[in-house]
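Enquirer: Scrolling down, you'll hit the structures one after another.
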Structure 1
Amino acid sequence: MTGLLGGAFDPPHVGHVALAEAAERQLGLDDLVVVVVADPGHKEVHCPVETRLALAQTAFPGRRVEVDRHPRTVDMLRDGSWRNPIFLIGADEFLDFAGWKEPDGVLELARLGVASRPGYPRERLEEVLRGLAHPERVLFFEIEPVSVSSSEIREKVARGESIEGLVPAGVSAEIAGRGLYRG
C-alpha cells in the first residue's frame, strides 16, 4: 500500500508529520509519498511550489516528495501510477469530502485514510460515509490531537514569534534562512 499525503505544505508542520507517522504504523503502509500541490484550487499559497517542495523534503526526510500540478485529487489519482494507493486526510477535511470534485471517483481510484482523534464526533464522520457510493473504501485511524495550522505558523513568523515545536527543526531553519513569511 502506498500512502499519499497531499497538501499545500505552506509550511509543513508537526501535525502533518504526526499524521504520516500514524498512518504508516496503523495502516501498514509499504511506502509514503508526500505530494506538494503546486496550485491548490481551494486555498491561497504564500510561497512558490519550489520553496514548499524544499520545506516538505526537509519535513519528511527519507520519504519520496513529489510536486503535483493538478488542483484536484481525482485528477492527480487518474494520472498517477501508485501501487494500491491510499489518500491520507484529516477528519476535518473528510467532513468536506462530499464537496470535492468527484468524491466517488476518488474512492474508485484509491482508498481514503482518515485520521481522527480521540473525542472527535464519530457521528459527523458517519454522516459523510452514508453519502458515499463506496464507504467500505474509507479507513479510519487514530492520531493524537496536534493543535497547529500552517496559517498560525505564518502569523507567528510574521510577528517575530518562535515556531519551535510547531514545525520540524529543519523546517524552522529553512524558514528563517530563506526569510519566509515575514509579512
Structure 2
Amino acid sequence: MKAIPTAIPEVLVIEPAVFGDPRGFFYESWNQRSFDGLVGREVPFVQDNHSMSARNVLRGMHYQVRQPQGKLVRVLSGEIFDVAVDLRRGAPSFGKWVGTRLDGGAHRMLWIPAGFAHGFLVTSDYAEVQYKATDYYAPAHERTLLWSDPALGIDWPLGGEPVMNEKDRRGVPLERAEVYA
C-alpha cells in the first residue's frame, strides 16, 4: 500500500498492492497497521457506509461541526469524481479543494481527514461507494457546504444538471459556513 499526496498534503490517494492473474485479482482492502503507517498516526474507524447512485448524482458537500469525521473513500463499481474542501480556518489550504477520480477498476482510495467537507459526483452509469468514518454520524451536527459556491470554484465534470436532494441544493457558501477553528 502506498500514499500519494494531493495538492492538499493531508488528503492522500491510497493505492493498494493489487495482485492479478488469469483468475482475477486480490488485494488487501484494509489493514489498520499499514494505514496508520501511511498517515503517520493511529486512525480508528468506527463506521462503514455504502451507497449506490446513478449517473450525475452529486452527494455533498457534507461535514460535521462536532464529531468531525475523517473518511477513507473507495469505489466498488463505477466511477466518481471525489472532492474534499479544507474547512480548517488556520490551515494554509483553508477554502481550497482537491478532487480526484476513483473507480472500481483501479482500487484507489481517498483519505480525507477530519476538518474537510466531502462530496462526490457519479460519472459512470452508476457507482457503489463505500467509506470508513472516524466518528459516528451525528445529524444534529451535520452541515452542508454549497457544492457550486463560486468562491470555491470546484470544477465538477458535470454532464448536465446534477441530481441532488434538497439538503444538498441548500448548502451554504463558504463565507457563511461554520468552519473549524
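Every number in this text was worked out from the coordinates using simple rules, so none of it is lab data. Because the structure is predicted, anything quoted here is derived from the model rather than measured. Cβ atoms are built from the backbone, for glycine too; each structure is taken alone.
Enquirer: Out of 1, 2, which one gives 0.70 for FRET efficiency 1/(1 + (r/R0)^6) of positions 29 and 85 (r between Cβ atoms, R0 = 30 Å, to 0.05) as computed from the coordinates?
Expert: Clearly, the read-out refers to 2.
Enquirer: If distance in nm of label points 7 Å out along Cα→Cβ at positions 101 and 157 is calculated from each of 1, 2, which structure is the one that comes out at 2.8?
Expert: 1
Enquirer: Given a value of -11000 for helix-only ellipticity at 222 nm (-39500 (n - 2.57) for each DSSP H run of 4 or more, over all residues; to 500), calculated from one of 1, 2, which structure does it belong to?
Expert: Matching structure: 1.
Enquirer: Still on this structure, I have one more. If relative contact order in percent (Cα under 8 Å, 6 or more apart) comes out at 26 when worked out from the coordinates, which of 1, 2 was used?
Expert: Computed on structure 1.
Enquirer: Of structures 1, 2, which gives 0.60 when FRET efficiency 1/(1 + (r/R0)^6) of positions 13 and 173 (r between Cβ atoms, R0 = 30 Å, to 0.05) is computed from the coordinates?
Expert: Only structure 2 yields this read-out.
Enquirer: When FRET efficiency 1/(1 + (r/R0)^6) of positions 37 and 149 (r between Cβ atoms, R0 = 25 Å, to 0.05) is compared over structures 1, 2, which one is greatest?
Expert: Checked 1, 2; max of FRET efficiency 1/(1 + (r/R0)^6) of positions 37 and 149 (r between Cβ atoms, R0 = 25 Å, to 0.05) sits with 1.
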